[in-house]
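So, here come the structures, one by one.
Here, each number is a calculation from the coordinates, and none is a lab measurement. Everything quoted here is computed from the prediction, not taken from an experiment. Cβ atoms are built from the backbone, for glycine too; each structure is taken alone.
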Structure 1
Amino acid sequence: MNYNYLYHAWGLYTLRYTSIECKGNTIVLNIESKRTKKHCPKCRKYHLVKNGYRTRDFLGLPIGGKRLLSE
């Protein structure tokens, strides 16, 4: 799957496709953010301490009778 499909089908222009997995009746797309550097909204400095992260799952429309899950 390429970037064009993610952009035109779902409007995911700030995300990058990393891999695809088939788990039973589910197709899992692994995607990540293209943005690498985060900055403070007040002082605009890039030196930040990140306190963790969380993954989110998005359920898409079925493709070929299989569920579509974007992680």
Structure 2
Amino acid sequence: MSDVQLQTASIIADMRTMRCDQCKVAIHDELATECAVCGARFDSIVSNHAGLAQKLYAKRAQAGVTRCKSR
């Protein structure tokens, strides 16, 4: 078995941008499943704006994007 662990991160969403929680880089594709810079797979969406995370979850689900499972 490999000792490589799956790195996961949240998508941090606000009204103007989305960022990777792990490396803080901007995410331009709202359907991305992993960060292009640090390689972390997205397992959740967090936002301080009411309803924004739910809207993004719904949009991703409609496109068939599923969350990765954290270990």
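With FRET efficiency 1/(1 + (r/R0)^6) of positions 22 and 62 (r between Cβ atoms, R0 = 25 Å, to 0.05) computed over the structures 1, 2, the top value is the one for 1, the highest of the group. Can you tell which of 1, 2 yields 32 when relative contact order in percent (Cα under 8 Å, 6 or more apart) is derived from it? It traces back to 2. Mean count of other Cβ atoms within 10 Å over residues 6-13 computed as 17.9: which structure among 1, 2? Label of the originating structure: 2.
If we compute Cα Rg over 2.2 N^0.38 Å for structures 1, 2, which one ends up with the highest value?
Once Cα Rg over 2.2 N^0.38 Å is worked out for each structure, 1 has the highest.
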